[in-house]
Structure formats: C-alpha cells, structure tokens
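What follows are several structures.
Any read-out appearing in this document is the output of simple, stated calculations on the displayed coordinates, not a laboratory observation. The model shown is predicted, which means the values in this text are computed figures rather than measured ones. Cβ atoms are built from the backbone, for glycine too; each structure is taken alone.
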Structure I
Amino acid sequence: MNVSIQTVHFDADVKLISHIEKKIAKLTQFHDSITTVEIYLKLDNIAHAIKDKIVEIKVLIPKHEFFVKHSCKSFEESFELALDAMITQIKRKKDKMAA
C-alpha cells in the first residue's frame, strides 16, 4: 500500500503526519487489496481570519476508487471524520462484492 500525504498552502507538523500515517495503516483491516492512499491537507479561506482545514482522502483498489472530503476547524477532527466515512464506504463496497 503506497501512502502519499500532500499539503497545500502550508507545511504540516511532524505530529500530524505521524498521526495520519498511524491511522491510515489500519485501513488494511477493512480491505486486503488497497494499492494506493492519497491524502490532501488544505487550508481554505486564506484571506479571512477563519481558516477551515480540509482533508481529502482517495483510496484506490483494483477496479474501484473511493473519495472522501471533510472540513472542520482542526486537521485532526477533519481527518477523523473523513477516515470514518472512508471506512464506511470500503465496508459497503466489500459487502456488495461478497453478496
């Protein structure tokens, strides 16, 4: 499983990157054939005082692609919500394939 983390408009903290990598490693529990995971961390509304943190996760398995996007006031919260939604999508697809 290849994992790439890209940041847009800022440099991510090492703690944030390690937190993300640790959580993403658990995705293999839900589907065996995950080939690539791409994570994009973005800042929104840069001109304004309030900056929303956006997390996009793209997971590739053979013949299918999953995509989730969430935004909150912190990257950790955005990532947790996006990861939960991604796990739900993967479980749903796996159940459909088994049926």
Structure II
Amino acid sequence: MIIFLLAVFFIILNILDVSTTNKALKQGGREVNPLARLLMKLHLFIPAKVLITCLVVFTMFYADEGTGITLGIFCCCIYAVIVGSNYRTLRLQARETDRT
C-alpha cells in the first residue's frame, strides 16, 4: 500500500513539475537543467518525462519492497524540492510583474 501511495505522489509531483515549469517559462523564466533544456528544444521533454516516470514507478513496484519504498521516498523528496523551487520562481516572477 505504501508503494502505491508513493507512486501516486511521485506521478502527481511530476505533473506539477511539468505544469509549473511550463508556466514559469511562459512568464519569461529559464530552464536551468541543461538536459531538460535540450529535451525541450528537441520537443522530447514530455515523452522523456513520461518514460522516466513510468520506469521509476515500474521499478518501485517490481523491486523488493524495501528498495521500492526507498526509491519512492528518494524520488518524491527530489521532486518535492524541484516543484517547490518552481513555485518559488513563479512567486518571484509575480512579484516582479507587480513592481512594473
């Protein structure tokens, strides 16, 4: 059950990452991850994101339970930081827009 919840949370975090990244870019932000920037330029960011997310979720379910839980917690923590950073960027962009 815990692996299922971690998988759902990981998928939600990935969706939030894509949506907040796209919103920040539309508001004049810049992608700081060079690999993501390259994938976006080649229009492969979403397919790569879906593939990687599916591979991580698959690994979470088919590895032994301890490894799946550890992987889920690790990946969720990383993406929580990324999404938090994206929201921070959006908040700073909004402040800049309000000042002008």
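Table for the structure above
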| quantity | calculated |
| --- | --- |
| Structure responsible for -12000, with helix-only ellipticity at 222 nm (-39500 (n - 2.57) for each DSSP H run of 4 or more, over all residues; to 500) calculated and labels I, II on offer | I |
| Given 1.5 for distance in nm of label points 7 Å out along Cα→Cβ at positions 51 and 75, calculated: source structure among I, II | II |
| Per distance in nm of label points 7 Å out along Cα→Cβ at positions 11 and 91, the highest-valued of structures I, II | I |
| Comparison of I, II by percent of Cα pairs over 19 Å apart - largest value held by | II |
| Parent structure of the calculated result 3.2, given that distance in nm of label points 7 Å out along Cα→Cβ at positions 19 and 35 is the read-out and I, II the choices | I |
| Structure from which 12.5 was derived, mean count of other Cβ atoms within 10 Å over residues 3-10, options I, II | I |
| Structures I, II, by relative contact order in percent (Cα under 8 Å, 6 or more apart): label with the highest value | II |
| Structure responsible for 14.1, with mean count of other Cβ atoms within 10 Å over residues 27-34 calculated and labels I, II on offer | I |
